[in-house]
Every structure is written in C-alpha cells, then in structure tokens.
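Read-outs: derived from the displayed coordinates by stated rules, not from any lab. Bear in mind the structure is a predicted one, so any value in this text is a computation, not a measurement. Cβ atoms are built from the backbone, for glycine too; each structure is taken alone.
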Structure 1
Amino acid sequence: MIKAEHGSELMVRFRDGETFPDGLIDLGVESGVIVNGVGMLRDLELGYWDGENYVIERIPEPVELLSLQGNIGKKDEETIVHAHVAVAKKGGAAYGGHILRATVHNTAEVFIYKLDGIRLVRRMEETGLAGLYPEVS
C-alpha cells in the first residue's frame with residue numbers, strides 16, 4: 001500500500017492483491033470515516049442483512065469500485081470496519097451492499113478522515129448487529 005497522512009487526513013492506494021476490509025484494519029485507524037473509494041475489486045463478497053443473517057452474494061470477476069463509504073471503530077479491542085460499496089460489472093450492471101471481503105484488482109484509492117476527539121464504539125444489540133455508539137474521547 002502507498003499512503004500519505006496529514007493531520008486527520010489519510011489517503012491510501014491499495015495495490016493489486018491486497019485485501020479488504022483487512023487492509024483498512026491494518027491502517028491502525030481507531031476511529032475514522034471512510035469518505036470515498038474508487039478502483040477495482042475481485043472475489044467480492046457483498047452482504048445484505050435480512051434481519052437475522054447476512055445473505056452473501058459473491059462476485060468473483062473484476063468489478064469497478066464506484067463508491068466506498070463507511071466508518072472504522074472499535075468493539076472492545078477489535079477494530080470494526082462498517083463499509084458499503086457500489087460496484088459495476090462489465091457492461092454497467094451495478095451491485096451494492098455491505099463489503100464483507102474482496103481482493104484489490106489493479107488499484108483501490110481510499111480517503112479516510114480520522115476522528116480526533118470522537119471515538120466510534122460498537123456494542124452488540126438485540127438485532128445481532130454491533131450498533132454504533134459515538135463518544136467524545
């Protein structure tokens with residue numbers, strides 16, 4: 001990965017073969033907002049929450065990453081990435097959902113705004129999801 005950081009701003013270029021969301025976790029950001037991301041992905045797993053479980057849709061072929069947004073926070077000591085993507089297959093058919101995992105295909109360029117003074121904390125809820133509880137740090 002190639003990255004530049006200035007204050008709260010973090011710009012990252014992931015290279016071919018790197019993984020999501022692991023690569024985002026490896027950045028060491030404790031609380032941040034994923035403002036945008038563009039590039040390409042392959043071996044993508046999208047999740048759709050049906051109220052009880054994630055229904056997984058797998059897209060093995062390379063797709064254009066049209067949009068990536070979400071946040072990075074903590075659940076106990078674990079870093080949690082909650083991010084959604086919009087992608088397009090060859091021919092323009094678009095798909096979207098919660099990104100569960102993917103491999104970068106060629107490149108992925110991501111801008112993250114690191115939060116200073118706000119912690120993004122996740123706690124398990126009755127829904128089975130880890131809800132967001134932002135706190136002043």
Structure 2
Amino acid sequence: MITFQADNIPMPAIDFRKVEQWIKSTAAQYGYSVGELNYIFCDDEKILAVNKEFLQHDYYTDVITFDYTTRTRVNGDIYISLDTVATNAEQVGAPFLHELHRIIIHGLLHLTGQADKTPETKAQMTAKEEDALRILHVLRQFS
C-alpha cells in the first residue's frame with residue numbers, strides 16, 4: 001500500500017493514481033513489489049527536524065528515506081521537503097512537478113538498493129531517475 005500525506009502543508013497537485021502505478025512499475029523493474037510505502041510531504045523545517053533527530057545531520061535536504069525493505073518487498077517512509085524541491089526546480093530550470101516526481105522516484109530507488117554517495121553512483125542514480133521519468137511521461141500520455 002502506498003500512502004501520501006502532507007505534514008502541515010498543502011498536498012501537492014499530483015495524479016496520485018498514476019504516480020502509484022508508476023512507483024509499482026518502477027519497483028518491479030528492480031525485482032521488488034511494494035509493501036508499506038509512505039510518502040510524507042513536508043516543509044524545510046520539518047525535514048530539518050527529522051534530519052537532526054534521526055540522522056544527526058544539521059542541514060536541509062530534499063528527501064530522507066527510511067528503509068524497512070524486506071527481501072523483495074519495498075517498505076519505507078520517504079520524507080520530501082516541498083520547499084527544497086521548489087528551490088531545486090528553480091535552480092535547474094525544471095517545472096516543480098517534474099522535480100517532485102524525480103524526488104519521489106529517487107526515494108523509491110534508494111529502497112531498491114540504489115546508492116548515490118560517490119560521483120559514479122550519483123551518475124547511475126540520475127540515469128535511473130531519468131529512465132523512470134520517461135516511463136511516467138508515457139503513462140500520463142495514455143490516460
């Protein structure tokens with residue numbers, strides 16, 4: 001089950017049915033099914049608090065993924081700061097929804113074992129995000 005929650009901010013205007021289908025399809029590409037997956041949309045102050053409390057990091061970020069994956073079933077909590085997503089979108093000249101979708105799938109990719117700590121793994125993660133975004137674009141065309 002995939003849930004989407006907004007923590008003290010308005011829920012973003014995304015097509016949740018299509019996004020859920022896309023998430024499941026992407027997970028399947030990596031050999032996973034979806035168990036309990038919770039997306040929590042929040043602001044910068046909430047993600048900073050989560051970062052400090054659980055990771056002992058004192059900085060803002062766009063996404064924090066808590067991984068409870070078991071074998072081939074992805075489970076987790078994915079916090080996404082819509083403030084940082086908006087800033088990132090502006091910096092790269094992308095529409096907000098494109099950047100939000102990228103971050104949504106970024107969190108999922110972490111749950112399938114994808115890393116982004118080195119320049120090489122970061123480049124691989126970016127390529128996988130772009131592949132997934134192309135699939136979402138196709139899904140949206142056929143609705």
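Per-structure values
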{"item": "Comparison of 1, 2 by FRET efficiency 1/(1 + (r/R0)^6) of positions 38 and 126 (r between Cβ atoms, R0 = 25 Å, to 0.05) - largest value held by", "result": "2"}
{"item": "Which of 1, 2 leads on volume of the Cα convex hull per residue in Å³, largest value", "result": "2"}
{"item": "Parent structure of the calculated result -500, given that helix-only ellipticity at 222 nm (-39500 (n - 2.57) for each DSSP H run of 4 or more, over all residues; to 500) is the read-out and 1, 2 the choices", "result": "1"}
{"item": "Among 1, 2, structure where relative contact order in percent (Cα under 8 Å, 6 or more apart) as derived comes to 33", "result": "1"}
{"item": "Among 1, 2, which structure scores highest (criterion: distance in nm of label points 7 Å out along Cα→Cβ at positions 6 and 94)", "result": "1"}
